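Some structures are shown below for you to check.
What follows draws every value from the coordinates through simple rules; no lab data is involved. Keep in mind it's a predicted model, so treat the numbers as computed, not measured. Cβ atoms are built from the backbone, for glycine too; each structure is taken alone.
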Structure P
Amino acid sequence: RELYSDGPTQIIPLDLSHELGIADGPATSSALVAHFVRIREREHIATDPNATSQLYYVICGRGFSAVNGRLVQWEKGDFLTLPARSQATFYASSDAALYWVHDEPLLRHLGAEAAEPRFNATKFRREDAVGRLDEIASRPGANDKSRVSVLLANAEQEQTLTITHVLWAMFGLLPPDQVQRPHRHQSVALDLILDAEPGCYTLLGSRLDERGDIVNPTRVDWEAGGAFVTPPGLWHAHFNESGAPAHLIPVQDAGLQTYLRSLDIRFSDRR
């Protein structure tokens, strides 16, 4: 959170390119790069990546964007997706911060240019996402499911049922005293923690024991407003021992992985 809570208007990439051995630009995973975007009140910033899919989540603040000549209003909790060839300028009516993920690292690797939009620019309103999540969470037996969440989808992605043809995004709740049991997938997850009290964490590891628990796990404690990466193929489980609900937004390249039939999502038998 310290990266974007103060300071000038700027884009801050969460750059792991050195650790990934990627030399031609910032990357948070092999295919995606995540950023925090800070915009001071009455200031603006422009974006124009070579990307087929962009996702913005408004962490705080309000304002509007000019996207290819069209105005889009946004406020805290809204999601916005933009396709290829989207030139956008974000104007802040109050101090604002956004979480921004796109697939330019994949395009750089392929030596390709994102020339043709594959979906329409779409805004998902906070009130719709929160209302739907509250409805799901109130259903009998909701906490017995593998997750309590809203999967955001674009009507044009009939085959993958994802927010774009490359990106997958979830608006999720981890209720108090609950565990999202171990699972794994070949998509990377760039996780944004919206709110969490001490006692919320993720365990990660390469294998399970006979009970379905992760062997010798690495623990990642959640921090409200922070982000972390869940690497492809690792078993991971989310825990909430804080006594208060926690919310998160994982963004994955699972749209692409689903299309390639390579997602390979698996769940532990642990209950």
Structure Q
Amino acid sequence: MYPDSIRHNESLIDYSLTVTKGQGIRRLFKPQARFFADTQEPFQPLQLQQGYAMLEWGMNWCIAAHEMQYVIIHSAVLAKGDKAILFPAPPGSGKSTLTAYLAFNGWRLLSDEMALILPFSNKVQPFVRPICLKNRSIALAKSWFPTGVFSSIATDTHKGDVVHLSPPAASWQGALQQAEIVAVVFPSYQADTNLDIYSLDQTQAFMQLARNAFNFGVIGQEGFATLTAIIEQVPAFEVQYNDLKAVAAFLEQEVLADAR
């Protein structure tokens, strides 16, 4: 799931994370997986077959809970060159399916789950990780990307069935390359809508972006000023769709083409 450049990196370690089997009778009867960040156990044990998904979710928890040097948004981030678009969205919006499609069609993945924005700037720090796909999206992705590297399926999680998909090599290679936010797009999959695009005013865009912020209430004025500056500088859209190719065409031919 992770390339050698990541797995064998000898740089300073920020977190020591482990997933272990449950103790006692739980090693034999309905075996469980337990996640530890150093000595802290932030989650209840899960079924053993959900262990890898638990590890990925635990990595997200570490960043959301501790990395307060960033303004953190629940958002995918993808870029062409050094021009990045934020895709903030709640669960069920189709965000990760769109993320996978773009990442395997010429875009660089910075993150599937969290935008790490440098305060008082429009720069975003990559947090490259496997893409978490759920339920019906799993079969779609496996048909679209037959050579992709997928984890085993974790069944019956709180999100349903989930699988993780390793992004293309170009995304891993750009894991240290920051990008400039040039637009904010709020995606929403609608089965009966080919492509509807709504331009948002600054108030609408700010409110939606703030609702997707992890640490807005913690970092206070720093977060408010950062999000305000982004919304004042870049366009924001709500996109309802059922055609990924149409979304990609809109992003490339209109949003990126108009980016300063």
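Of the structures labelled P, Q, one was used to calculate helix-only ellipticity at 222 nm (-39500 (n - 2.57) for each DSSP H run of 4 or more, over all residues; to 500), giving -2500. Name it. Mind showing how you got there, number by number?
Details: P: -2500; Q: -8000.
Structure P accounts for this read-out.
One of P, Q was used to compute Cα extents along the principal axes in Å, and the answer was 59, 42, 32. Which one was it?
On the way: P: 55, 38, 36; Q: 59, 42, 32.
This figure was derived from Q.
By the measure distance in nm of label points 7 Å out along Cα→Cβ at positions 89 and 121, tell me the structure among P, Q with the highest figure. Write down the numbers at each step before the final one.
Working: P: 1.3; Q: 2.8.
Ranking P, Q on distance in nm of label points 7 Å out along Cα→Cβ at positions 89 and 121, first place is Q.
Once mean count of other Cβ atoms within 10 Å over residues 129-136 is calculated for all of P, Q, which comes out largest? List each step's numbers first, then the result.
Working: P: 14.1; Q: 20.5.
Going through P, Q one by one, mean count of other Cβ atoms within 10 Å over residues 129-136 peaks for structure Q.
Using distance in nm of label points 7 Å out along Cα→Cβ at positions 17 and 105, single out the structure from P, Q with the greatest value.
Details: P: 1.0; Q: 2.9.
Top value of distance in nm of label points 7 Å out along Cα→Cβ at positions 17 and 105, among P, Q, belongs to structure Q.
Which of P, Q yields 1.02 for Rg/Rh (Cα atoms, Kirkwood Rh), for residues 9-56 alone, as computed? It would help to have the intermediate numbers written out before the result.
Working: P: 1.02; Q: 1.05.
Of the options listed, only P reproduces it.
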